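Once you scroll down, you'll see the structures, which are given as structure tokens.
Nothing in this text is a laboratory measurement; each read-out follows from the coordinates by a stated rule. Note that the structure is predicted; figures quoted are calculated from it, not measured. Cβ atoms are built from the backbone, for glycine too; each structure is taken alone.
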Structure I
Amino acid sequence: MDYNLILKQIQSEFADTPISGRVASYIPELAKVPPDKFGMHLLDCKGRHYCFGDSNERFSIQSISKVFSLALAMKAIGDELWNRVDVEPSGVPFNSLSQLENEAGIPRNPFINAGALVVADVLVSNFSNPKGALLTFIHEITGDDSIDFDPVVAASEAQEGYRNRALVNYMKSFGNIENKAADVLDLYFHQCAIEMSCKDLAQAFILFSNQGKLLETEREILTSVQVKRINALMQTCGFYDEAGEFTFKVGLPGKSGVGGGIVALHPQHYAVAVWSPPLNPNGNSALGMDVLERLTQLTGLSIF
């Protein structure tokens with residue numbers, strides 16, 4: 001597959017696309033990001049890189065971080081995790097409170113905010129320094145120790161995190177949060193404030209395309225069963241209540257974040273990340289959705 005030619009065509013086709021959507025503004029720091037940023041990076045399973053645009057510029061990955069925290073929690077406690085968080089699509093906004101009331105404080109899946117907060121609680125329970133453990137895991141799978149939290153974005157998250165505070169305290173009333181709400185929220189706000197580039201994300205997500213093994217050394221980080229489950233959750237729940245639309249158009253497992261990033265993978269083929277900050281009404285990068293649909297059209301390949 002000539003990914004170099006395919007990415008050049010995508011860059012050409014979308015170069016003059018009018019900006020559609022709005023940059024996230026409910027987190028003050030995200031509102032400052034220029035809306036015309038646009039980058040793409042693809043890493044194939046033979047270790048070859050293809051990219052264009054702002055692919056090396058780091059940005060706030062936001063909810064993409066939920067894949068990393070989920071993987072670390074699965075490594076820590078295995079299938080016990082599924083006693084506290086379900087694996088079904090939500091069909092409601094990512095920060096909904098109403099489902100928790102109907103389902104006794106058990107979040108519908110680990111990628112909505114409530115589910116990610118339960119995962120954060122698991123990490124707080126199992127690591128003396130959960131923020132450090134999460135960064136160490138990301139450094140391990142990317143090979144890049146310079147990836148870090150943006151403290152300004154983390155503070156901005158905390159400043160406006162009223163709904164997340166409500167979610168944690170509501171689940172704690174059901175007994176589904178073990179630690180202090182402040183400790184869980186501190187980890188959650190920081191994980192959302194991790195800064196990575198499209199290149200970093202493609203390097204990290206090649207793990208999920210390569211059956212849980214590092215590409216360079218083939219060292220196993222996650223079991224094939226764990227990777228299967230994470231990929232399945234990305235396919236069905238990775239885009240909030242637009243997961244069906246992404247599956248319909250793109251046909252790959254993936255995860256989005258309100259920083260404008262989308263990362264997707266084709267098992268045993270590649271991992272790819274796109275960054276364009278303006279979001280559609282569902283909170284996903286408007287241009288990123290279109291670009292990844294075009295990628296699977298031009299390759300003629302998806303998981304279906």
Structure II
Amino acid sequence: MLYLLVSNSYHILDEEIKKIVKDEKYEVIDYLKTTLEDIVMEASYSDLFSNKKILIIKNATFFSTKIDTSSLDKYLLNINPNTILIFTCNNIDERLKIVKTFKDSYNYKINNILYQKDIVNKLIEIAKKKDYNLSIESAIYISKSSLDNYDIAYNNLEKIFLYYNKPCKINESDVINLVSVSLEENNFKFIESVINNDTENAFKILNDLKIKKIEPLSLFNLLAREYRLMLILKEEYQKKSRSYIMKLLNIRDWQLEKLLKQASKYNREYLEDKLIEICEYDYQIKTGKIDKFLALELFILNN
């Protein structure tokens with residue numbers, strides 16, 4: 001048996017796989033870490049007892065990129081009846097011969113992008129199966145706060161389940177507190193990492209923000225705000241009172257302390273250069289001269 005499952009959602013793919021494998025054991029192979037020839041060899045192999053095996057091939061990018069699939073083509077002429085092969089990928093190129101072959105002759109399922117209405121229905125359904133009572137208003141809030149990304153929404157719902165720890169009615173106020181904090185914290189940690197030149201952590205958080213489809217320009221705006229505040233602080237701190245500066249910058253005492261600590265690491269020229277650099281990237285992004293995330297990555301590396 002052969003299957004091709006297509007979705008840009010990890011959880012959708014996981015749900016579809018579970019429908020096929022049920023409670024049986026399976027092996028996951030990442031195509032990006034091996035070769036098609038090795039996968040075919042593993043699929044072709046049978047042990048002495050002819051036991052059935054299930055292989056899940058994730059990141060099967062050869063369904064979207066034209067490469068030599070002759071080894072798989074040959075396998076399709078003589079399929080091992082004891083092997084179930086499940087290929088998963090984010091997208092496909094329907095012009096490719098291998099895609100047409102699977103659509104015509106094998107189990108093929110493409111899951112369209114889920115929109116807010118779909119996500120809301122799935123969240124309510126998941127909660128109901130676990131005996132939680134999730135209102136449509138709370139489900140909508142989770143979806144919106146997760147940027148209408150099903151994987152993020154699913155993870156946020158799991159976090160809510162952990163918070164309650166037992167089936168019950170989920171309060172909307174708890175949903176707001178638990179979900180909104182997550183997004184704000186990630187943005188805050190990212191800005192902190194960049195400002196403090198913690199490149200490794202900045203890239204780690206950025207990868208998470210990519211999954212959440214955070215707009216890079218919004219991150220540039222947050223960075224610009226931090227550099228601007230530090231620059232103003234350097235100009236005014238020796239001349240004005242703390243209360244005047246907090247009112248001027250619209251910040252609290254703990255924020256002032258944090259800015260003072262950060263600003264002490266840099267001179268005025270450095271902060272001015274950073275603001276100019278952000279302006280230049282902003283112009284290049286808006287004129288289509290550079291990819292948004294690439295610009296952000298270059299900014300982190302040049303920090």
Structure III
Amino acid sequence: MSEPFRHVAVLMGGPSAEREVSLNSGSAVATALRAVGYVVDEVDVTDTSLHIPDGVEAVFIALHGTFGEDGQVQALLRERSMPYTGSDAASSRLAFDKVASKQLFEREGLPTPPYEILSGTTGRRALPLPVVVKPVHQGSSIGIHRVFVESDWDAALADAAAYDEQVLVEQFIAGRELTVGVVGADMLPVLEIRAPEGYYDYRAKYTKGVTEYLVPAPISEDCAQACREWAGRAFRALGCRAMGRVDFRMNPQGELFILEVNTIPGFTATSLMPKAAKAHGIEFPDLCDRIMKMACVQ
């Protein structure tokens with residue numbers, strides 16, 4: 001058995017639209033790892049080059065979005081034989097691509113909302129309203145819009161297309177928003193998100209006190225068990241490892257729909273996985289320590 005890592009780096013920031021969120025996540029992780037005895041270098045990644053300080057034995061990836069969750073940084077670290085946290089390059093790339101992951105869910109018989117793919121602003125929508133419009137390669141609710149009336153369609157599509165050449169249009173599922181965190185072999189308690197007007201957008205995610213989080217979610221044990229089972233199946237189907245979060249919508253009839261798998265969940269003060277871990281008896285420093293100990297070259 002190898003010796004545990006003691007000198008680590010936390011990669012944060014990054015060149016994506018999620019840079020500020022990543023800086024907050026990375027700072028929180030670095031503080032937590034120091035609290036449990038690690039020597040930590042905080043590395044602010046500003047472009048797609050990567051400098052790891054001398055003496056670092058492993059890295060905790062707290063980069064969100066492009067060059068964090070899309071497999072690029074994982075591939076670079078693998079080339080350098082540097083252990084890192086989370087999923088490998090191939091699984092990260094697959095999970096980050098909303099279309100590729102949904103196509104996989106369909107092949108695996110996993111429930112996901114009906115969808116279509118448009119190229120920029122030129123495509124014509126076939127799905128009836130209401131829909132959700134999303135850039136294919138983006139996170140933190142950036143460029144995402146719910147569209148209930150035709151007069152809002154053009155602006156929503158244009159904004160989503162500003163972030164990505166491909167746009168995912170997904171049937172809106174009325175109901176409740178649920179999420180399940182995965183840490184190693186542990187499935188964390190189901191968490192329910194109750195955002196203002198039912199819309200968990202960027203403001204609702206990152207403004208403290210705006211959104212209510214209920215954990216464990218006030219749902220039946222049968223429903224909670226179904227969430228955990230579907231989450232595990234989606235996580236494994238994508239080939240993910242070590243940590244992640246699976247997001248769901250549940251309609252008024254109790255049917256579950258998988259939205260996506262996040263391979264690098266947020267670690268800010270308002271983030272979902274740390275809340276669920278705490279409800280499971282895992283304090284934030286211990287959560288970061290567990291994830292750090294699972295770092296490997298893959």
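For distance in nm of label points 7 Å out along Cα→Cβ at positions 164 and 260, which of I, II, III scores largest? All intermediate terms of the calculation are to be shown ahead of the outcome.
On the way: I: 2.1; II: 4.5; III: 0.6.
Of structures I, II, III, the maximum of distance in nm of label points 7 Å out along Cα→Cβ at positions 164 and 260 occurs in II.
Determine which structure produced the value -19000 for helix-only ellipticity at 222 nm (-39500 (n - 2.57) for each DSSP H run of 4 or more, over all residues; to 500), calculated from the coordinates; the candidates are I, II, III.
Derived from II, not from the others.
Taking 28 as the value of relative contact order in percent (Cα under 8 Å, 6 or more apart) derived from one of the structures shown (I, II, III), identify that structure.
The value was obtained from structure I.
Tell me which of I, II, III gives 7.3 when you compute distance in nm of label points 7 Å out along Cα→Cβ at positions 44 and 236.
II
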